[in-house]
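Heads up, there are several structures right after this.
Read-outs throughout are calculated quantities, based only on the coordinates presented, and are distinct from any laboratory measurement. Values in this document were obtained by computation on a predicted structure and should not be read as measured data. Cβ atoms are built from the backbone, for glycine too; each structure is taken alone.
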Structure P
């Protein structure tokens, strides 16, 4: 691997890890604006359940038209 490719790979890896660190910080208790993971999990789960319900309704409607 040439040094340019290696440098590009290292930069990409740095960015990926930096983004990951930012994401983890959102949930870190030392962050004054931290996100409660239990709360966000429930919110996302509820949202997914609602989306699934809507999808099922539309799929049934579409199937009945065919």
Structure Q
């Protein structure tokens, strides 16, 4: 398995981890007041976007071609 395939597998694992964490957060906050939900979910969305962006940046730096 070459480096590019390893990063592809790792991105899949990261996606599943974020999906599970998001589901747990959603279950935890499903009965929370709307004010809390409006504060938590945008932060979670930004953190998700940042995680993918950092991962892609690292992968692009390390994988040549």
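Between structures P, Q, the calculation of distance in nm of label points 7 Å out along Cα→Cβ at positions 19 and 35 yields its largest number for Q. Out of P, Q, which one gives 49, 18, 8 for Cα extents along the principal axes in Å as computed from the coordinates? Attributed to the structure labelled Q.
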